[in-house]
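Q: Listed after this line are the structures, all set down as structure tokens.
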Structure I
Amino acid sequence: MPLSGNRLGPRQRYIYETDDLTIAYIITTDQDLAVAGTGTGAGAPDVYDPENPPAGVTVCPAPRRFTPRQVFIQDAASGARKNLICFSSTADLYAASQPQTVTIDTLDFTTTGRKGEKLSF
């Protein structure tokens, strides 16, 4: 029996902001993991709409061997761990210097660390 907060759910495509302000990637992830604080500032990430792409930005799939910036979270009660993709370098969860609390599927997770993006070629 899967733990609450530890199930795969519907997936959605989101816009991942790179350090180059003219390029953005399309990242697909579970909708439950696109929480407030992983987009710009305290917001949720922007859903990719091919009919209405962001102006002045080239949107393309992420290159091979690309690892997005992430925040690691853990539930103290069950021990469940997850990685949250931070779709902006200004995301509150990514920029925080102290542990933060995130609620996913009724479970409260605490941030335990972060990792920057990586591109190997």
Structure II
Amino acid sequence: MINMNNNDGGKTLFIGERQISFGDGIETVLEFSDLWIVLLGNIDYVNGQRSIDMSKQPLNNIYAVDKECNVLWNIKQIIPSGLLMTPDEQYTGAVKISDNILRVTTFNCFAFDIDINTLEVVDKIFTK
């Protein structure tokens, strides 16, 4: 069972009895067979509306975590800087496409499909 601690701004993820804390808030958690993908973001709510200040968003903000709450990898280790417009990127979304394919989207309008078993980019899509 997984859940987040809202008392610390949603920065701590609990997997069973274990926990891991991040420097930024947890926006999305996706469960795969034996790992969790965590997308971090700093989201504010103004008058009940979601507000995102891109200047406050973390870079390389996607992590894979195992059931022991160990970080297995960071997205920067998967996507070569040659595929990006900048060496460090802000990721705005993460979606589970299948049991082994993760799609991540960047602020700069790219989506990458990643095979989480081989840690390879299997598709690159320009979204705009």
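Every number in this text was worked out from the coordinates using simple rules, so none of it is lab data. Only a predicted model underlies this, so the values are computations on that prediction, with no experimental measurement involved. Cβ atoms are built from the backbone, for glycine too; each structure is taken alone.
Q: With distance in nm of label points 7 Å out along Cα→Cβ at positions 93 and 109 coming out at 1.5, pick the structure among I, II it was computed from.
A: Derived from II, not from the others.
Q: Which of the displayed structures (I, II) returns the greatest value of relative contact order in percent (Cα under 8 Å, 6 or more apart) on calculation?
A: Comparing I, II by relative contact order in percent (Cα under 8 Å, 6 or more apart), the maximum is at I.
Q: Where is distance in nm of label points 7 Å out along Cα→Cβ at positions 29 and 85 largest, in which of I, II? Walk me through the numbers before you get to the answer.
A: Details: I: 0.7; II: 3.2.
That would be structure II.
Q: I have 1.00 for FRET efficiency 1/(1 + (r/R0)^6) of positions 45 and 69 (r between Cβ atoms, R0 = 25 Å, to 0.05), calculated from one of the structures I, II. Which structure is it? Don't jump to the answer; show the numbers that get you there.
A: Details: I: 1.00; II: 0.35.
The value was obtained from structure I.
Q: Determine which structure produced the value 14.5 for mean count of other Cβ atoms within 10 Å over residues 13-20, calculated from the coordinates; the candidates are I, II.
A: Computing mean count of other Cβ atoms within 10 Å over residues 13-20 on every structure in I, II gives 14.5 only for II.
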